[in-house]
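A.B. asks: Each in structure tokens, the structures are laid out below.
Values in this text are rule-based calculations from the coordinates and carry no lab data. Remember, it's a predicted structure, so these values are computed and weren't measured experimentally. Cβ atoms are built from the backbone, for glycine too; each structure is taken alone.
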Structure 1
Amino acid sequence: MSDQNQDKKPLALPSAENATKIDGSQSSNTVKLDHLGPIIVNTDGTLSRVSNWQSMTEAERERTLRVLGKRNMLRQEKMKEEEESTQ
């Protein structure tokens, strides 16, 4: 493992104080995690979330979603192209 990866701290999750129990025994159950914020596709293909999503204003959230949507799509396309070129 590189020094850069060792320095990264694990991503924080919200407190479990207000946790909701989920019955995952049925495949028709769905779970929304919108309150955690959008998923970020990192340049190395890993996924993360916006850490300060809860404290953002509605305008900031809208801008973030717009920017991340475009950036995530570009990163996914680039990774797909790289994968196809190595085959």
Structure 2
Amino acid sequence: MVMGRAYEDDLTRRTAWSLRFSPAVPPKSNRASPWEHDPVLYRRLNEIERLFRLMQGFRRIFCRFEKLDVMYIGFIQLALVYVSIK
């Protein structure tokens, strides 16, 4: 589970561990007892955020014009193909 630094409190981390997720949030620099985190996984968060930004460019997906879930997922897949070719 990749989270931003805003979610680095102990309660959120315990909840993530109880749901069997491994949080990859880095500790703040002034933390008394910092923990180990995966910096490579945390850097992937930027890639995910950029992908969502590209997906917002497709108005049909962003505004959810489609009524059926199958059609909505189809347009998401079509947009992902377009983004990967571009």
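A.B. asks: If P(r) over Cα pairs in 5 Å bins from 0, in percent comes out at 3, 12, 18, 16, 12, 12, 14, 9, 4, 1, 0 when worked out from the coordinates, which of 1, 2 was used?
C.D. replies: Computed on structure 2.
A.B. asks: Matching task: -13000 is the computed value of helix-only ellipticity at 222 nm (-39500 (n - 2.57) for each DSSP H run of 4 or more, over all residues; to 500). Pick the structure from 1, 2.
C.D. replies: Going through each structure in turn, the value belongs to 1.
A.B. asks: Computing distance in nm of label points 7 Å out along Cα→Cβ at positions 23 and 55 for each of 1, 2, which one ends up highest?
C.D. replies: That would be structure 1.
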